[in-house]
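J.: Some structures are shown below for you to check.
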Structure P
Amino acid sequence: MAEHKHVDLSVPSPARMYDRLLGGSNHYEVDRAACDELLRAAPTSREIALQNRWFLQRVVRILAEDHGIRQFIDFGSGLPTQRNVHQIAQEVDPESRVVYIDTDPVVLALGRSLLDENDNTAILPVDMRDTDEIFGHEDVARLIDFTTPVAALFVSVLHCLPDSADPKALVERVAAKLVPDSFVVVCHLVSDDPQVRDDVTNLMLDKTGGNWGRVREAADVEAIFEKLHVEEPGLVDVTDWRPDSEIQQRQRSIEWTEFGGLGKVLPTQ
């Protein structure tokens, strides 16, 4: 179980690197150095982190306000920062329930301290690929009613999985557990430039000790949605997914993008 993992400060963590790019404080020197290298390889990496976070906040608000979703499972949730999933959902309905899933020890420690007094949330120390353990977990049974719609979030995490883990199959396993009119959110790092894909993938694999996947192509993300109904505006650079700020729209990534959108679970044929 992840709760027994030792924090290896000699190896950067994708979650802590993301926190650094967002301007947070929950990271170490090794993470800062890795971010510096990443920014040299892809100078707009900070913009892509910000756009990803803003997308998460918009899509959760829209799911809660427009679609009446009151249950969320956040796969590979990362470090708590401003405007987390439960905070946005519970502004719409204080009874909204959120399960976070992560294995990074720092994420778990900070998440528990943040969620201790919120009975409608939990954070599970489970690998997001272990769907049997997730769906069988007592906290999931306590918080999530799978006879009613649920939103499953895979926001900027599937590129952390290698091809051998089959990210598409993971999303399909999760979607198969959800009733029709549930939703799946996916965004993923992509690039049209093979050199960028190779350079960033190799850098992240090297810095994280192999604890990463790869930058993929838009077609790989489109394939993940093939059994879902893609909601408007389709699958796009998340900067363009129902933007609510012209200022945010100006902060674009160049070398690579977070690509994805919102899919609805359809009735089985």
Structure Q
Amino acid sequence: MDRIDTGRAHSARVYDYLLGGKDHYQVDIEAGEAMVAGWPSLPVSMRQNRLFMERAVRHLAREEDVRQFLDIGTGLPTSPNLHEVAQRERPDASVVYVDNDPIVLAHAEALLTSSPEGRTAYIDADMREPESILESAAFRALDPRRPVALTVIAMLHFIRPPDDLVLVRRLLDPLPSGSFLAISTATADFAPGELARVTAEYESRGIPMVSRTAAEVGTFFDGLDLLEPGLTQVHRWRPGPDQEGIAPEQVAMYGAVARKP
């Protein structure tokens, strides 16, 4: 707990606040409110990102029969968590969560409530040091003969290029053929002025943030086979009732899922 700084806003806690959670402090509330003042649709965008994760994981488990997930940049527990979505479809699914954030580690118990048939594990590691992930006991416990879904949800906009692409590839390369990559990350393509104000608020609090064009996000999927509908705003990826009435300018996140040949 000594590593937790409650005097500065934190991206995971701001996200928690804007999603209506309870694991944040006054400094995070102030940051969140300043961001919403700059872009009132920010909570909508964040909520749609979360729903994209749920739909992507549900599809991978139900339709693609994926039973192993490696989730990078997990963030604070928010029900339904990724393992809950996956294990509803495949009770024997294994989920390995990865985060290096002390506030997430402090709440990690909620991420380890696996179904009896399945398994969850938590790796306290930094995506910027992929070897610490790949050499961990939890990663090595994954079956190398079976596909793994690598999920990097709302994480990459906190990592500046060119490191981002190198890191994703380093984590994807050891995974077997038939594995999947699911990514969502911020874009200014649809609400440039609004996202610029949100970015400025993050940066003013010492939190780097990078927005990407569709072409830039697409490079993460080079050499992979995109699932329909390809790279799109997160609310347009296999939408359901919760996506009705959402305008493009309300969502500043691209998302896609692809198969490794």
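A short reminder: the numbers here are calculations on the coordinates, not readings from a lab. Owing to the predicted nature of the structure, the values given are computational and were not obtained by experimental measurement. Cβ atoms are built from the backbone, for glycine too; each structure is taken alone.
J.: For distance in nm of label points 7 Å out along Cα→Cβ at positions 38 and 246, find whichever of P, Q sits highest and give me its label.
T.: Working: P: 3.1; Q: 2.2.
Going through P, Q one by one, distance in nm of label points 7 Å out along Cα→Cβ at positions 38 and 246 is largest in P.
J.: Next question. Thinking of P, Q, which structure, once FRET efficiency 1/(1 + (r/R0)^6) of positions 94 and 166 (r between Cβ atoms, R0 = 30 Å, to 0.05) is computed, gives back 0.70?
T.: On the way: P: 0.20; Q: 0.70.
Only structure Q yields this read-out.
J.: Identify which of structures P, Q gives the largest calculated value of mean count of other Cβ atoms within 10 Å over residues 14-21.
T.: Working: P: 23.4; Q: 19.6.
Max of mean count of other Cβ atoms within 10 Å over residues 14-21: P.
J.: The value -10000 for helix-only ellipticity at 222 nm (-39500 (n - 2.57) for each DSSP H run of 4 or more, over all residues; to 500) was derived from one model only; which of P, Q is it? Display every interim value, and only then the final one.
T.: On the way: P: -12000; Q: -10000.
Going through each structure in turn, the value belongs to Q.
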